[in-house]
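What follows is calculated from the coordinates using simple rules that are stated; it is not laboratory data. Everything numeric here is computed off the predicted structure, so don't read it as measured data. Cβ atoms are built from the backbone, for glycine too; each structure is taken alone.
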Structure I
Amino acid sequence: MSARFIDRAAFITGAGSGIGRATALRLAAEGATVAAADIDLPSAEETVAMIQQAGGKGFAVECDVAEEGSMRAASAEAARIAGRIDILFNNAGVAVRHPVGEQDVEGLDRVLRVNIRGAFLCAKSVLPYLTRPGGVIINTASIVGLVGVRNRAAYSLSKGAVITLTKNMALDYAHEGIRVNAVCPGFVDTGMTKGLFADAQKAERIRLMHPLGRFATADDIAAAVAFLASDDAAFITGQALAVDGGFTAGRPEDV
């Protein structure tokens, strides 16, 4: 594996599991010092242990992305320990699956609080420490922020907002040499989709909607994040990259 992130530090939220953990491991394997941030500190510590067992560098940080004070403290701690922050992977998120008429307000508020307010506050808190020029912010959005998918009203709302936030931040900070992009995962085989895939027939039906014939792994998304964070993507900003096996390209059936 290449070493694209030697002497760089990455701050990753939601690093205790799934895509966040896979990305923490990937960036550390390529030389980054990783601040693994999560509201579940023991899970973040497990990620750090995995990084260190593989010979990488990392440390755990506890934070609630939806609380400004928590994010300010976590960002300051990460910058103090690592000495710098070059990459922010704004990844923490939650999901609910209902149409508007069946979505309770409590669930709506939770999704908007974590996915939109959290992304905003995390970026705001890390920006004072982000390397200029050369800093990178990558937000986790979703294919449901790009196209409609049934029974995802609140989640789609939140991820569409993250994509728009990405574009606005890219414009606001380009003059400082900071790039801002979003990664839009398709259906990924992680803990977040465990319940969805529990129905074997439904899982197979969804799989067949992907032209490449499979679901994404967390490592697939981590590879895309690593690309966007690297100098290989030095002229890419303000983009929402779908990593979805062709799901958003159109209908895979012969019509």
Structure II
Amino acid sequence: MELFDPHLYWSLLVAVAILSLPVFICLQWINAGYGVMYTPKWGPAISNRIGWIAMELPALLCFVGVWAAALYHKLPGATEPWPLVIGALFALHYIHRSLIFPLLMRGRSKMPLTIIAMGVIFNALNAYLIAGWLFAIVPTGYYDGWARTPMFWIGLCVFITGAAINMHSDNIIRHLRAPGDRGHYIPRGGMFRYVTSANYFGEFTEWVGYAILSWSWAGAVFALWTFANLAPRASALHRRYLSEFGDQYARLHRKRILPYIY
């Protein structure tokens, strides 16, 4: 079956969308064992820093590979300006996530190989869906005059806002402890005033913005998957903070991932 076969593409997209529901349900009871929730029960593990690079880099490589394949097949979307601009935003996120974010990490946490493997599969598949839409599946002329549409500018603003919240929140988490300190602390400032997992709120906001600015089903499914994956983890972290800090945390009246809502 050809790489850009529309039947293959839409079948995979629908399958990924449907799968987000059982993933969301299962993660209500299963805590992915990485980061603050690391547990050896998930099997062999490697450095968290190397794990993040190994898990996130395939998204960038697969995205570039699909674009290169579209160029090779001389597909119009591979050279049209707006698919390239929209695709560049996706690539910039994963350049940061796979090559910059891991290098800023502190501590000696580990990531299980099983978590990495699952992340690699999803990231590669998602990159195929995003790039496949932009460079192969998108109808010719779909993005003509895109800079004059509200979808692009609203989506771009939401995307940038989400990315800024995500990076600022990550920075707050990184600086919770001094070097050598192994204690646990409550994150404060920024969007942590409103939610337990401000970094996850930022990432979800980012991909909602991307879905709007790309105006694609691929973008919408990615935003859906982001929530299905991160909302249960935000809930687990919320319970952990309540258990560890008790009334000190409860008095902050934070939601889990969506300010004032959930």
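Points to keep in mind about this one:
- When Kirkwood radius over Cα pairs in Å, for residues 31-158 alone is worked out for each of I, II, structure II gives the greatest result.
- Computed 19.4 for Kirkwood radius over Cα pairs in Å - originating structure among I, II: II
- The maximum of distance in nm of label points 7 Å out along Cα→Cβ at positions 87 and 119 over structures I, II, that is, the highest value, falls on II.
- In this comparison of I, II, the computed figure 2.0 for distance in nm of label points 7 Å out along Cα→Cβ at positions 95 and 111 is attributed to II.
- Taking distance in nm of label points 7 Å out along Cα→Cβ at positions 199 and 239 as the measure, the highest value among I, II is held by I.
- Structure from which 22.8 was derived, mean count of other Cβ atoms within 10 Å over residues 183-190, options I, II: I
- Label whose coordinates, when helix-only ellipticity at 222 nm (-39500 (n - 2.57) for each DSSP H run of 4 or more, over all residues; to 500) is calculated, return -20500 (choices I, II): II
- At a computed 18 (relative contact order in percent (Cα under 8 Å, 6 or more apart)), which of I, II: I
- Taking FRET efficiency 1/(1 + (r/R0)^6) of positions 71 and 175 (r between Cβ atoms, R0 = 30 Å, to 0.05) as the measure, the highest value among I, II is held by I.
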